[in-house]
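What follows draws every value from the coordinates through simple rules; no lab data is involved. What you are looking at is a predicted structure, and each value in this text was computed from that prediction instead of being measured. Cβ atoms are built from the backbone, for glycine too; each structure is taken alone.
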Structure P
Amino acid sequence: MPASSAYADALAARQSGPQAVEVVMPFTQGIKGHASVHEHVTREQIARRVAALKGCPFIEEIPQSLWPRRTYLVPSDTLVAPDVRRLRLFGEDDLLGGVVPHAFLATKAISHPLAFASAAAPEGWNPLLAELVQAAVLPGYTAFARQDAQLAGEKLLALGPVRVKPVGETGGRGQVVVHDASALAARLAMLDNAALLRQGVVLEHNLTHVETLSVGQVRVAGILASYCGTQQLTQDNAGAPAYGGSDLAVVRGDFHALLATLPPGTRRRAVDQALVYDAAVRSCYPGFFASRINYDVAQGLDAEGQWCSGVLEQSWRIGGATGAELAALEAFHADRSLQTARTRCVERYGALTPVPASATLYFQGDDPEVGLLTKYALIHRDGDAA
């Protein structure tokens with residue numbers, strides 16, 4: 001892409017010492033699901049708003065050889081440790097997202113154990129993690145070979161229907177619920193061998209009447225915010241279930257500040273489980289760091305009709321709720337006395353209609369991959385509808 005005028009200004013001010021001008025730049029790397037038109041536009045809009053919060057220039061994405069000395073990245077994906085030195089990332093103040101020591105840590109794969117000790121696993125796999133998060137996740141297994149996945153799924157079918165989840169997909173895409181061993185085998189036969197070996201597949205006890213909660217934390221420009229909220233489902237332009245947005249209750253401060261606002265109940269349970277998961281990852285993989293963390297927690301009924309709750313997966317990159325997160329950060333930045341905020345982000349497919357006047361528009365148009373789509377975020381003011 002051509003350099004923006006902001007980038008030209010940054011170059012003019014560029015220095016070789018520690019006072020070099022910092023710039024904010026979107027950075028695209030990783031799975032194809034984050035390379036569509038609406039993802040590119042959204043990522044650029046997020047980077048622009050982060051730059052405004054930080055009080056520094058925004059630049060369009062350019063080759064690394066042209067990067068200024070201090071470049072704060074807004075990556076499309078969780079980054080892997082080998083990228084750190086190449087990209088000059090030394091801590092959470094250098095990006096909106098996270099860095100993990102192994103690629104599999106950025107996927108759903110880490111939420112569950114292997115089915116048996118001799119099952120195939122990637123280099124760096126730490127079985128202790130599954131032990132530490134066992135009480136915070138749903139019953140399930142991760143497998144990196146088709147035969148292992150079949151055996152794991154058959155063990156899990158004893159509890160009821162099993163959800164098969166390819167770990168490289170986002171937004172629930174590619175997930176199928178199977179009810180017996182033959183249906184499981186048929187589904188596993190559709191998976192690519194190389195992708196299975198490299199990324200794995202998750203087999204998880206299926207819940208019904210599910211509500212998905214999001215628990216997260218984000219830090220930009222010295223402002224730390226933590227939240228708990230709910231996700232909405234919608235239908236995409238093909239009629240398939242799709243992420244429709246999030247409503248967040250955000251507090252200024254860390255997770256302890258968030259917990260102080262929550263009485264005993266389902267939301268408190270979700271936050272407690274997310275904190276167990278977060279602590280386990282940091283204990284088992286000390287090379288991990290992130291300025292944006294999000295944990296999806298499913299709460300619903302198991303096959304016996306019993307209510308249960310468990311972390312589904314983590315996100316250490318910008319995600320669907322990031323627009324709502326930034327709305328809270330901007331409110332906290334504008335009013336230093338403000339301690340809580342209610343924010344919302346919306347993803348709406350189909351006919352393009354006006355968005356609320358107070359909203360920040362992230363995308364509205366016809367994406368070649370998904371069709372007509374509108375994405376926006378806003379902060380609830382007193383008197384607004386919940």
Structure Q
Amino acid sequence: MVTVEELTANPHPHLARLRATSPVAWVRELDAWLVTGRSAVVEIMRDSATFTVDDPRFSTGRVVGPSMLSTDGSTHTRHREAFAAVFRPALTKRRLGAVVRAVAERRVAAVRSAPMVDLRTAVAGPVAAEVAIEALGLVDTDAVDVLAWYTAIADAVSLLSVDLDVIADDSLMDGVRAAVDRTVKVPEAALARARTSADLSDDEFASNVAIVLFGALETSEAMIANLLRLVVADPKIHALLAEDSTMRDRSIEESLRLEPGASFLDRYVVDDAERLGAVFRKGDHVIVSLAGANRDPLAHHRPDEFLFDRGGELAHLTFASGPHSCLGAHLARMEARAVLDAWFDLGIRVEPAEHGFDMPTGFVFRKPDRLMVANRPV
């Protein structure tokens with residue numbers, strides 16, 4: 001029906017075919033239900049009583065331990081509430097607005113210093129990492145550290161998502177735990193304030209920091225990389241955004257819709273249930289496809305195209321929906337907008353390199369491996 005290899009390379013035509021014929025389909029190779037229709041995806045994400053994340057097979061939980069991402073109900077609330085206070089939109093904008101702009105301007109300005117540069121490693125990754133460090137107030141931690149931890153943990157999560165027999169390596173969390181231990185001793189750090197109010201053990205707190213940190217990295221790095229790929233690859237989009245800054249937020253949302261950084265989310269069936277035209281059995285693995293939902297023609301006109309004007313359509317689901325919606329969605333959007341503003345304010349003019357300007361790829365986490373560009377005269 002569909003293979004992991006196909007869903008890793010370019011899932012969209014395969015998801016479209018499934019969505020048209022079986023929006024809730026059992027996929028033998030995944031040993032799971034794959035849900036591609038938007039309405040079904042929303043229903044499952046909002047019904048944690050029937051479709052839970054609290055299962056020992058949940059890949060992220062196996063790597064980082066129990067957290068807000070791998071629990072439901074009152075336990076999920078206990079894990080999430082201290083961090084939700086840190087990332088309230090108004091507070092985040094006031095606390096981090098100037099920092100985000102400064103980081104974006106510095107990283108984008110560096111693009112001009114070399115004839116050839118990889119926008120993912122030079123801009124997207126470092127902006128995401130530096131802002132995440134500032135948001136949490138991590139002490140004696142730099143972007144190189146964070147990106148190394150993140151890469152190792154993301155690779156482990158991706159591997160465990162397709163091979164349940166793999167044993168998670170507990171040492172992957174050592175760097176995060178050490179950074180948390182250093183930071184909570186500094187009273188003015190955001191993380192120290194969150195620790196004071198959190199009803200969590202030390203290990204639980206560190207696990208949630210990992211989830212917030214790597215959620216911020218994955219969301220923002222993929223968001224920025226996929227957005228810059230669109231902007232550089234399409235001269236019409238580039239010209240319009242350069243001329244009209246009011247269109248930049250729309251371009252961010254459309255890029256998010258077309259290529260969510262996290263393509264799939266895992267759920268597990270709590271009890272036997274007949275729903276959405278399928279018969280679910282207790283313990284069944286359910287994979288909801290945000291990428292599939294975001295291109296559902298019942299929700300979006302001409303869903304495979306980049307369109308600036310999508311007024312009146314349903315919102316994309318890139319930041320999920322329900323109790324596990326992304327805590328830092330507003331911060332990710334701030335970062336993407338700061339990068340776009342810096343890009344056009346500084347007059348960056350590049351063109352894709354012949355080799356190395358990649359399409360997004362990845363089974364769970366999707367972004368280009370490389371975005372090599374060459375500077376050209378203004």
Structure R
Amino acid sequence: MIVGASRSPEPGGRTTGRGVVGLYVHLPFCASRCAYCTFATSTELDLLPRTMAASTREIAQMGRRGGRSLATLYLGGGTPSLVPPGELSKLFAELDRYFPRLPDAEVTLEANPDDVTVEKALAWAKLGVNRVSVGVQAFSDRVLAMLNRRHDAAQASNAVRALQETGLAVSVDLMLGLPRFADEDLRASLAELLRLRPGHVSVYLLEMDKPHELARLAQRCPDLFPDSDAAASQYLTAGRELVAAGYTHYEISNFALPGREARHNVRYWRRQPVLAAGLAAHGHSGRRRWANLDTLPAYLEAVEAGRAPLAWSRRLSDSEAARERVMLGLRLASGVADTEIAACGGLAPAFAERLADFLALGLARRSRERVRLTPRGWLVSNELFAGLW
């Protein structure tokens with residue numbers, strides 16, 4: 001199950017043009033591992049300086065092959081907020097040397113609430129960060145404890161307020177479908193979220209098909225978790241509350257106040273170039289798709305030896321590109337043009353059959369020569385997307 005969207009404006013700012021790209025930098029270190037995590041991360045903090053040096057060197061290697069201007073820069077993880085400002089400063093110096101940022105570039109840093117202080121926020125802003133994505137997950141101490149989060153609800157609220165007072169744009173992550181996450185927890189989380197009123201909100205349903213600690217707990221204690229209908233109800237309730245409060249539901253999992261869409265993430269969904277650096281980072285440009293090595297020893301060895309740390313690289317065929325364009329386009333509230341849908345249906349008859357069912361059931365709508373999924377359609381959109389492949 002994944003979650004849905006309804007309508008989408010164009011994000012602001014210059015994001016396209018010759019030589020203009022986004023860049024994702026993966027900073028993999030965490031103080032502890034969360035119960036839902038399947039990302040490429042490490043708690044071996046003694047390796048942090050060496051890994052930051054390697055990522056900085058990789059950026060220089062990329063830049064010497066031809067640097068380009070950045071419309072967006074995204075520092076993800078892991079926990080980028082755990083990285084000392086001095087180490088971040090070295091990284092930004094190399095970025096600025098090879099990948100100059102456009103004047104209106106969006107620069108995002110992911111943060112855990114327990115790392116946020118006014119002093120750190122000011123240091124991040126001085127480096128050029130103008131947007132912070134905060135992994136709140138829930139405003140419930142009981143639920144946060146089950147997720148192995150290191151912060152409590154009060155710390156989450158204080159972190160969001162501190163960032164806002166510093167003048168940084170704020171995005172908040174919430175998770176639904178969690179163990180012992182009752183209706184009152186949802187109401188409390190939404191009430192606190194709307195009181196804080198960040199510019200952007202990402203709402204994710206816990207993915208139970210991933211090999212994480214909570215998935216193993218669900219096998220042992222299924223009664224702790226909401227069933228699929230209850231989880232879907234949580235998502236639909238959150239969507240209604242956010243839209244009623246003035247947020248636009250512009251992508252399956254994302255809501256924004258006017259002009260606050262996540263411009264970096266939109267680049268992925270619109271297939272605009274995004275370069276990649278760091279452990280397990282994925283990039284794309286034109287038809288090319290690639291990913292870095294996903295084990296830290298192998299990544300460090302490659303970069304320190306002067307090699308590109310690639311795990312794989314491939315070029316999409318015409319058919320694959322058409323299918324990808326439709327799949328990513330249907331994640332967005334703006335949907336996909338009828339002509340692209342028809343072309344893709346010819347390549348993937350199973351997709352065409354499933355889409356006809358979605359239209360008949362009201363899970364998708366066709367209007368103004370475009371096809372868009374409805375919120376309930378996005379909840380089961382994996383079933384539709386499976387028909388593409």
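Of structures P, Q, R, the largest value of distance in nm of label points 7 Å out along Cα→Cβ at positions 28 and 52 belongs to Q.
Source structure of the calculated read-out (relative contact order in percent (Cα under 8 Å, 6 or more apart), 17) within P, Q, R: P. Among the shown structures P, Q, R, from which was the value 49, 49, 45 of Cα extents along the principal axes in Å, for residues 132-355 alone calculated? Only structure R yields this read-out. Looking across P, Q, R, the calculation of helix-only ellipticity at 222 nm (-39500 (n - 2.57) for each DSSP H run of 4 or more, over all residues; to 500) that yields -16000 traces back to Q.
Among candidates P, Q, R, the computation of distance in nm of label points 7 Å out along Cα→Cβ at positions 60 and 228 that gave 4.4 used structure P.
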